[in-house]
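Throughout, read-outs are computed from the coordinates displayed, never taken from laboratory work. Nothing here was measured: the structure is a model prediction, and the numbers come from that model. Cβ atoms are built from the backbone, for glycine too; each structure is taken alone.
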Structure P
Amino acid sequence: MQPDALYEPLLWGWFGLAALVFGVLLLLSAPYGRHARAGWGPTIPSAWGWILMELPAVVVPVACWLLSDRTTALVPVLFLGMWLTHYVHRTFIYPLRMRMSGKRMPLLVAVLAVVTNCGIDWLNFYWIFFRAPAWTTDWLTTPAFAVGFLVFWLGFALNRHSDAVLRNLRAPGESGYKIPTAGAYRWVSAPNYLGEILEWTGWAIATWSLPGLAFALWTASNLVPRAITNHAWYRGTFPDYPAERRRLIPWVW
């Protein structure tokens, strides 16, 4: 099957897959991090698992760029730069800075993430570099791009700052969990997830595309259930956990 013939079925299928994953994860928390548990097969070091499962988000977009005839087109290259700013950090820097020494994750989790990342990454960048109408620089002055660009970078800043708060809870060599209290953790249990959802919502708006929307919904389908699970875990683990703190949206939910 040619890529163009595969594209539409895979794109629409991804919306259904996001809904399915959302429902499954509401019932069954993904077995990594604080929710790691036995019974999911062989495990690998968590840091290497993170690198493996996020690597397609770097390789697939770069491959689409190199194979396209839009390698010097400003708007597609700008979108590639936005994406890689997040994913180069998430793939190579985040897992080595988050002090995952001694932690492990199921190999199955990493493999499933590789497969799904390849699919959603390809949907976005095959569209940007091969299927989308040729963008002119006028796109950079549209309300959609301006709003999406702003939301993306606000989410990026919130995500990075929240990760830093978690990282700084532990001294080098220290393990275990503590209650985060700095930054947006004063209001919600998962501001790192809120930041990432904002990033890809901004991406969907800035690209004004169905694959961008599919990726934003895919991100939410994975992270909203995780935020619910983490909030319940904090409240069950720490008797003094702040009662006023919400799951994901300050003062609301």
Structure Q
Amino acid sequence: MLKSMAAVIALVLGMFYSSASAQLSYMGSATIGEHIVPEAAKAFTAKTGIPFGNIEMQSSAKGLKMLQSGAAPLVGVVRPLTLEEKQQRLYYRIIGYDALGVYVHAANPVARLTQQQLKAIYTGQITNWHEVGGADAPILCITLTQGDKRAQAMLLQERVMDGAPYSENRKEVDRPPDEVAALLTEPYGITTVSPSFARPGIKAVAIDGFAPEPQHIRSGAYLLSRPLLLVTPARPLSEVKQFIDFLLGPEGQEIVAHKFVPVR
């Protein structure tokens, strides 16, 4: 009997830990998924003993869809939620601040653009760098694939392009690191990506006089500042809530500060 009871207890405990691991998992933004969650998950598990499951890096939009369908307990979003999304039964917290940096090749002499110039570039009204003080060379816009509502595309269209569509004359890639890799090979390219993905060989361009620096991101002076959100159902699972609270505490905020602007 004792052996049978021990076997049952072991089975129950195994199911509990397996369930916890499955429950506490991540989907959504690659910006949060690559630069915050892996290190935070490791520190959280070491502190609490609660295992962390899968980390799946898709888009903010896909993560929210999975959350709404009940297929994801925790998603990362790198843009403000829309009014429609806020009206749904969601629980969300800002864990830090990021920006959508506008980057050009390091050899490009252009160091600043206005919002109107940037809009004209991405809508195809300005097609040559000499129109904005650069070399006499065609501009190549490098963007993420537009098949889904990517947070990056939505933010640029909302704050820079006044809702206008992107020019058809552009190069599309799948992930933020691919944007940077493409720009490194395109001396006359331009792209928008989180500074957390930046590498030597590209440089950020100021917009309306403000660069994507911490003080301008936190204050919102930089036009393309954006929050880093963790979103769950209205009643988050205990393990999920503990993980969010951990990221908002001193240890978690230190991890956020490695690449982003912390909340605290």
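Odds and ends about this structure:
- For mean count of other Cβ atoms within 10 Å over residues 133-140 computed as 14.4, the structure of P, Q it came from: Q
- Read-out distance in nm of label points 7 Å out along Cα→Cβ at positions 93 and 157, computed value 1.6, structure in P, Q: P
- Answer label among P, Q for the case where distance in nm of label points 7 Å out along Cα→Cβ at positions 173 and 229, calculated from the coordinates, equals 2.7: Q
- Each of P, Q could give helix-only ellipticity at 222 nm (-39500 (n - 2.57) for each DSSP H run of 4 or more, over all residues; to 500), but the derived value -11500 comes from Q.
- Relative contact order in percent (Cα under 8 Å, 6 or more apart) derived as 24 - corresponding label from P, Q: P
- When Cα Rg over 2.2 N^0.38 Å is calculated for each of the structures P, Q, the largest result comes from Q.
- Which entry (P, Q) yields the derived value 19.0 for mean count of other Cβ atoms within 10 Å over residues 69-76: Q
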